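Here, each number is a calculation from the coordinates, and none is a lab measurement. Everything quoted here is computed from the prediction, not taken from an experiment. Cβ atoms are built from the backbone, for glycine too; each structure is taken alone.
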Structure I
Amino acid sequence: MASYKEIVTKAIIGKGKKHFKNNYTIETENKPTTVLGCWVINHKFKGYKSGDKVGVDGSFDINIWYSYDNDSKTTVINKKIEYNDLFNVRLRENADLSGDTDIIVRSLKQPTCSGVNIQDDNTISFNIEKELGVEIVGETKVKIAVEDDEEPWDEIVDDVDEDTLKEIDEKVSEDYLK
């Protein structure tokens, strides 16, 4: 007959992902003629608990390469963009965010630049798309069946027989250790 025991362990108690598409603007010193490139670097982020939600604070650097003066000169403008996003992550079973929980944030899709447009003034507007995944790790209990019966022990048999022992006795010199 089996009895049951509970094991307390850490496991994922909530998991979710969210896609973001945000519009930003950046002012330039010169009137842009053409946008030649746009890229995102140095994406950093950290998750935390915020009441019954999960917050993510992050930042990235945007670099926009553009031409000006009728496409005769080029320059790169950069800007650090900071963000704060909140997630309403559905928790499994009777779990909650109180207590000792860890927040793990992963970038499922790195921030990318899309939809770059030159405005009427010295401004460039652009979209940043990213996808973040959040896992909440917390304590949970696992119930397991424990068998009361102990498995039988196997008998260990040496591969030495009587003939081998007799041969050893005959070949070993008693004077060897003296």
Structure II
Amino acid sequence: MGKLLVVVDYQKDFVDGSAGFEEAKYLEEGICNKVLKYLNSGDRVICTLDTHGENYLETREGKNFPIIHCIKGTKGHSIYGKLEDIVKNNKEIFLLEKKAFGISPKSLCEIKKDFGDITEIEIIGIVTNMCLLSNVVMFQNAYINSDIIVDANLCASFDKEMHEKTLDILEGIHIKVLNRK
């Protein structure tokens, strides 16, 4: 039994790169503090990495969001800022590359097998209305009796209206949304 923190796609391209937006920069200190809090408590941390190939613009996502970003092997694919240093210095943090908005069912099965019983899952990061939402739904379906939490102060979107609508939807599907303004 334990807790799990999932940091969704806090990568260079989403903060100050090709798909970056101002609000994402302001999350850095809070995300880093939250990660350290979980590590210091002996809890698990996963950082997801949005991961694309050179053919990104030919994919369904690329056709709908035609901004080349998070290409594997590029600087934009890397974890952003101080969080990158924390990840490099803590082997307890599990990095998970994903090729779609949400993690794959196979990856989720591996997490359940490796991490065992998780009673509380907190999900933070970016982009609220895309990858964060998708990952919340994936974890909610896999951990049907666990508390799922989203800290509204530690997630953001380039579209503020969609960010707020997504928080509404999350509350509507019984996700505990903390620190909502």
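So the values come out like this:
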{"item": "For 18.2 (mean count of other Cβ atoms within 10 Å over residues 74-81, calculated) the corresponding structure among I, II", "result": "II"}
{"item": "Structure (I, II) behind the derived value 2.8 of distance in nm of label points 7 Å out along Cα→Cβ at positions 26 and 138", "result": "II"}
{"item": "Answer label among I, II for the case where relative contact order in percent (Cα under 8 Å, 6 or more apart), calculated from the coordinates, equals 33", "result": "I"}
{"item": "If distance in nm of label points 7 Å out along Cα→Cβ at positions 130 and 154 is computed and equals 5.6, the structure in I, II", "result": "I"}
{"item": "When distance in nm of label points 7 Å out along Cα→Cβ at positions 50 and 82 is computed for each of I, II, the largest belongs to", "result": "II"}
{"item": "Which entry (I, II) yields the derived value -10500 for helix-only ellipticity at 222 nm (-39500 (n - 2.57) for each DSSP H run of 4 or more, over all residues; to 500)", "result": "II"}
{"item": "For 0.95 (FRET efficiency 1/(1 + (r/R0)^6) of positions 98 and 162 (r between Cβ atoms, R0 = 35 Å, to 0.05), calculated) the corresponding structure among I, II", "result": "II"}
{"item": "Among I, II, which structure scores highest (criterion: percent of Cα pairs over 23 Å apart)", "result": "I"}
